[in-house]
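Please go over the structures that come below.
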Structure 1
Amino acid sequence: MSVLDDLRISGRILTDPADTAPFLTDWRKLWHGRALAVVQPDTTADVATVLRWCGRHKVPVVAQGGNTGMSGGATPDPTGSAIVLSLARLNTIREVDTLNNTITLDAGCILQTVQDAAEQAGRLFPLSLASEGSCTIGGNLASNAGGTAVLRYGNARELCLGLEVVTATGEIWDGLSGLRKDNSGYDLRDLFIGSEGTLGVITGAVLKLFPKPAARVAAFIGVESVASALGLLDEARNRIDSALTAFEILSEQCLALVLDHFPDARRPLETTCRAYVLIEVTDLRDEANAREALESLLVTAFEQGLVIDGAIAESVAQCRAFWSLRENIAEAQGAAGSTIKHDIAVPISRIVAFLADADAAIAARWPDLRFVTFGHLGDGNIHYNFSPPAGGDQAAFYAEQHAINGVVHDLVIHHGGTISAEHGLGVLRRDEAARYKSPVALDLMRAIKRALDPDGLLNPDKMLA
């Protein structure tokens, strides 16, 4: 008799190794676990049943959305004692309210599905990630995802008005409010957003919608340095203001990786530059306004010596081609071999100083490493990554990971930053976060964990050391 025999839900309970395998390894193929079963409920009530069952049997539970995380936060450990709670079948759009500009949905909805539902209603849901075709809203909220439009619309936390959550004891908290003002007590919603499934299981959400822009225009711009890019950012904010939707940066090394590994990719500028900026401007009225704003910005930036070369997309297809150069960097780096990644953020005013210090420190100690630096310059989030020397020893490269992390993260903290901007701590950054966070902050986090998950069954050993 199996311990699973008294677990009764609608949905699926997978135990065959061939069926469970896709749920037991993370997207980066760095963490591999085992599970008692993979459970895929059909309803929130089923999720509550699963968590009550886990509580009775003292079985850990690892909630999982699209399994696209970068920090191992949704992968079970190797003991095989946990169940993976896959929310893939909770995928219903419950309501689109265009007057309130909200969409209410299940946590298992794919992000791209939500974007499409908003567009069909004549609205915009602005959260945009490279993994939007497979990541889920529940995972986006559990990790407080960022993406490319944070500059204008904010990250997942800013886009969420209400949640439905199943607690560790199997109770359902219905906080699916579409209110923009509610001072009636503690903001429980914010406890669960960004908690990586360690405090409760998000099963539903009310998200903000926005007016659908009439036009989106992108420009790909070559600059001499990050300092020039930041000068361009300052000028763009002053001239374009809220129409500035995205401001991304990538190095020549990043562009070369994408061109090497994506045969359809094309170099967008005649001039090879040290760095490139991808700007997107949106306009509620027409394309002419957006295009004129970008053209005026580039003229001024050329006059000020901030820009070396630039091109404004002449079509939707060219705009998408520009974005693909940015969005395919991570996949191209992975295709090139081993990677050491850092998802860091520092105040925008400290980016130049941080990069100068970090580049010098890394080059002095590991002179052959290849820098792969890109990210969301407009909100201070830099993906500060490394690849081994061409033809270098992969094992020797990985053996230096801990030391490299220490150098990078010490400098991040020195410059007032964070070691995890949008990917979450998971297991990748869990122990390092314990070293950098204050004892007061850690005590408060542990007190919240004990209060909401006294048996420690929700995503154990993630986020908190």
Structure 2
Amino acid sequence: MLCMAACLALAPVAAARVAKRPPVPVPVSIEGLQPGAPVPADFLGLSFEASSLAQVAGYVERGDLVTLLRSLGPGVLRFGGVSADTRVAWTDGATARPPWASAVLDSEDLRRLGGLAAESGWRILLTIGLGHYEPQRAAREAAAAHTFLGESLEAIELGNEPNAYAQHGLRSEPWSVVQYDEQIAGYRSAIDAAAPGIALAGPDVSGSSAFESWGLGEVINQPPALLTGHHYPLGCEEQPPPTIARLLSAAIRQREGTSLRRYMSLTEGSETPFRLDEANTVSCGGLPGVSNTFGSALWATDYVVRAMSTGVAGINLQGNPSNCQGYAPLCARTPEDLVAGTLSAQPEWYALLLARALSGERPLGGTFSPPGQPNLDVTAFLAADGALHFVLVDDALPGARRLAVRLQLGSGFGDASILSLTAPSPASLTDVRLGARAVTGAGSWSEPARLPLAANRKGVISLDLRPSSAALVAVSRLSGAP
């Protein structure tokens, strides 16, 4: 971290020197790339701990969360995390609070959550605890969710990261997918008796390395409507500690590509969609100075569009509305704001705003780095009207040379508009801008009426991309073009 701080402190001097050098030419061609399946309309999502459900659900009646969610279009809110298994229990007239629970959920919480879903247009993915084996309690919670959420209930998950239960003292050995499946069967039997027809999502594993066995067992024994798993590129206990430079490194992106391919391997064989229902920068709540910086927005932009291009059904960025120091697309800056529901957009929120334009579009191939440019990622998308979108993410740290990107399109396309995602440096906590605009205090953001344009000259769009920035480049299709 000391080296990173020093490097960033010297960034203005380095940038001044680099500005005198010409940008590096980078040709980019989409020739031969075939379009994949459209990005689902509800691809974008947020994930919260089950312990935050009552708080978040109450924001249907106050604050700016509804406005913020609407600004992204339809999406999925997921409630789960370790608290679903260890701290939060369902209670009702027939179900008392257990000794192990430090918090409870009841029908009024789910009623408010149903209202939030209806007002925002978002659906709910709900984790029901499996850490303490209580099938009847689970069945009553599922039945209440069916009643109060109705069609807004995307699915239920049974347990959070069950592959790690023995490691965390929630089960004794032997604990494998075999024992897990036996307990899931008991839960499903009780739930089907109380509320038939509720869709199941799972196995909600802690990472892709466990998915190959646990996901396969889920597909064979408990055919789910949705496969789910988690991703954190950096661990909170790593030594040396995580840094922005490591988060944005080519090595991390290569590992993420491998992880996504593992996750998608079962989808291709089983035809069951897969959703990254919990993901963010550093595990255990994030790390100040990394997870709350503009660097996290660059990471999120790249990872979200990479997941889109791989065929993932959606992604939920994990957050804690009461902690602006860790990972959180949205959070309350003061205890008073938390009560009032006044949430502020953190850097990662801007990545979601950039990605919302890609809903319904078809990825052209996957995310790739042009030869000789390991810090630049390019992902292309084809719109229904024939227009093209390019997402460019330059993860190079300040002081690197600018890139002169040349998008080689061929005939039939017009000029391009450029929506830039910028901040003073990767370490910036504030002053993040999308299209030179910030999210308002009321939670809204709108694209500027006039964006910078890049002319199409004989089928080539040329634009400069500065280090530590991202851009969404929209290229129109000419009327009458084949």
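What follows is calculated from the coordinates using simple rules that are stated; it is not laboratory data. In this text the structure is predicted, and so the values were computed from the model without any measurement. Cβ atoms are built from the backbone, for glycine too; each structure is taken alone.
Worth a mention:
- Parent structure of the calculated result 17.2, given that mean count of other Cβ atoms within 10 Å over residues 24-31 is the read-out and 1, 2 the choices: 1
- Volume of the Cα convex hull per residue in Å³, for residues 48-127 alone derived as 82 - corresponding label from 1, 2: 2
- Of structures 1, 2, the largest value of mean count of other Cβ atoms within 10 Å over residues 32-39 belongs to 1.
- Among 1, 2, structure where mean count of other Cβ atoms within 10 Å over residues 96-103 as derived comes to 16.8: 1
- Label whose coordinates, when distance in nm of label points 7 Å out along Cα→Cβ at positions 80 and 360 is calculated, return 2.9 (choices 1, 2): 2
- Origin of the derived value 0.35 (FRET efficiency 1/(1 + (r/R0)^6) of positions 160 and 312 (r between Cβ atoms, R0 = 30 Å, to 0.05); candidates 1, 2): 1
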